[in-house]
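*Asks:* See the structures that follow.
Just so you know, all these numbers are worked out from the coordinates, no wet-lab data involved. Worth saying up front: this structure is predicted, and the values here are computed from it rather than measured. Cβ atoms are built from the backbone, for glycine too; each structure is taken alone.
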Structure P
Amino acid sequence: MQAIWYNRYFENQAKELVQPGKVLVIYGPRRVGKTELIKKMISGRPGKTYFGTGDDMDLQSLFATKSLAKLSVALGSYDIVFIDEAQYISEVGAGLKLLTDNFPEMAIVVSGSSSFQLSGKLGEPLTGRQRIRVFYPISALEINDQFGGMELIHKRDELLIFGSFPETLRSESIEDKKEYLLTLRDSYLLKDILQFEDIRYAQKINDLLKLLAFQIGHEVSLNELSNNLGLARQTIERYLDLLEKTFVIKRVSGFSRNLRSEISKSSRYYFWDNGIRNALINNFNPLESRNDIGMLWENFLFIERIKKQEYSRIYSNNYFWRTYTRQEIDFVEDRDGKLFGYEFKWGLKVSKPPQLWKATYPDASFEVINRDDFIEFIT
């Protein structure tokens, strides 16, 4: 039986995003389908297309020369140039600048799985010449657009446990889903960090991730992590930064407008995929036998909302809100000069906004997102 193809959000924006004289940069976690997406975006386009990969030694050597003459001979005849995993090419930014400056009819697309490597190499050379998009595991927005709301309702529990990597969604058996996620955890999750950074304690990063997996929805204490792992606080901070730049976790800080009782200097961390989070703690049990359903629900809603913001170009500053008296709101959006508060509840019990929230921000909205009323929030 042929595997289901999930239509990705950027497929229909190919004409807008892939343009002559510009570089389209697509970041995203490993194994989310970046290569397949880009091939679909440029297939059928007129002209000659080059497909290259950043681990091609000939391509690495070509860009290392920084020679317009050599770049012209090798790539000047192409209408579209696509370089996958471009973070492996040390001088990719300078080379692409030469191509865009001298071949204004050429469209260029590059992809990468680690923003901390690729962004540093592309940043200054391509200022004003690049468009950046972030590409994630399959989103609820994409599922809804292709199959409708009932498909999301049917898949809700599966998404909470196994996440939404394309291969996971396409796998029919639970055992295949587990095997794929465990392979992803062991073979790909930390590949970029270990390859590009001088990391001495790879197991410590895994241990750090396991600790974070049990703290979803709670402020993370760097001192506590440091004591538990036997690592310096500065090392913990570095690892967290690298894990965020390689699309494993996502940080959110506390919201405050200088009310003394508001917590603003701490952070919470979420995983870009529920399946990866569950693979790290090796727990794929069904929801009815778990005691972490609240964490799974909060992680799912938070990440799916971020995907919706990215794909729909919703510009928002995102926070959580909490006071020292333990009044809190899970998710706060600061957009268009207004505040929108959201509380994530798996149960169906009605919740009221915290009194201090209402008193301090009387014009802000408040909404509870529960398991029977979640589709609009993330699609």
Structure Q
Amino acid sequence: MRFPIFKSKVEGLNQKFNLTNPEERRAYFEAKAGSEIKKLREYLKENSFIAYLLGKKNSGKGTYSKMFAEIIAPDRVEHFSIGDMIREVDKELADEKRKKELLKFLEKEYRGWTPLPEALAVLEKRSTQTLLPTELILALVKREIAKREKKALFIDGFPRGMDQISYSLFFRDLIGYREDTDVFILINLPESVIDERIKYRRVCPQCQAPRNLKLYPTKEVGYDRKKKEFYLICDNMSCPSLSGGGPEAKMVAKEGDELGIEPIKERLEMDEKLMERALSLHGIPKILLRNAVPVEKAEEFIDDYEITPEYSYEWDEKNQKVKVIEKPWQVKDDKGINSYSLLPPPVVLSLIKQMVEVLHI
């Protein structure tokens, strides 16, 4: 699958932006896509769109769509996750009163080949590998969308199977967006990026705040002399460890994270097939986003501050502290080419520019 390299570098713009700072991030987008942002804001005053996010697990679907909303119009754009919806349904099924209300809705709205009790049994007993009946998902989505004011939607998590590709194109009719544009957004990033995101992710055992030892460290990093291991110390201001309610919180890896992408290999292969299938579908515009740029082309296409930094650590015995070393994160793409992984803003910049094109505004 070929994803063209998007040029985010603007000739004559020599200002550097700290893309982790919200104010500087807004200035970055205005400097590089001010006219497109204005067009999208005007468009969304009277119109909307349905965008289906297709990409491998942990490819940044939620991050990119939420940043798009943050920059363009938070009150007119919403990220809608099928996974979040199903997790909320799980809570309803565990509450007898809410379960009765859910069943009442589904008895009226569900249409499918699988009897409703069987469909709900799949929902209650499913594993992470089990796909729910498509008709059940459609009924639940219909209920969820009915709660929302008509907005531009980024739908994350549907389609999940080959048979659902065509179903997704009827979402507009299902939720009353008949005149609006459908868009497939395909996200490409190297599996090595996904692998390291998983292997190095850490979570606070007290507040569950997530970080990444290699890619998103906390302000303070500790060192375990016995194990000769570096670790992150939670800096979430709402964590009990910082509010006097507990000891210093050493962030830890989740069980199985050391395996990286191995447990989800089949899922990644299915995601790749879904993107290939969606790319060949006629009659719907596609936006192609890529996370990585070949090292040899980086200087031509991107600014250095748009590259994801990686962090490594050394123990300074003399001063008894951890030395943090930062450098551009270089990875192998799926063809073995040395590439730089990009921070979210330049990918969202590409999304903004392409969205203007597909909406013809």
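*Asks:* One of P, Q was used to compute distance in nm of label points 7 Å out along Cα→Cβ at positions 187 and 267, and the answer was 1.3. Which one was it?
*Replies:* Q
*Asks:* I've got another one for you. Taking 160 as the value of volume of the Cα convex hull per residue in Å³ derived from one of the structures shown (P, Q), identify that structure.
*Replies:* Answer for the origin of the read-out: P.
*Asks:* Also: So if we calculate mean count of other Cβ atoms within 10 Å over residues 27-34 for every structure here (P, Q), which label has the highest result?
*Replies:* The structure with the largest value is P.
*Asks:* Assuming 11.5 is mean count of other Cβ atoms within 10 Å over residues 43-50 as calculated from a single structure, say which of P, Q it is.
*Replies:* Computing mean count of other Cβ atoms within 10 Å over residues 43-50 on every structure in P, Q gives 11.5 only for P.
*Asks:* Thinking of P, Q, which structure, once relative contact order in percent (Cα under 8 Å, 6 or more apart) is computed, gives back 24?
*Replies:* Q
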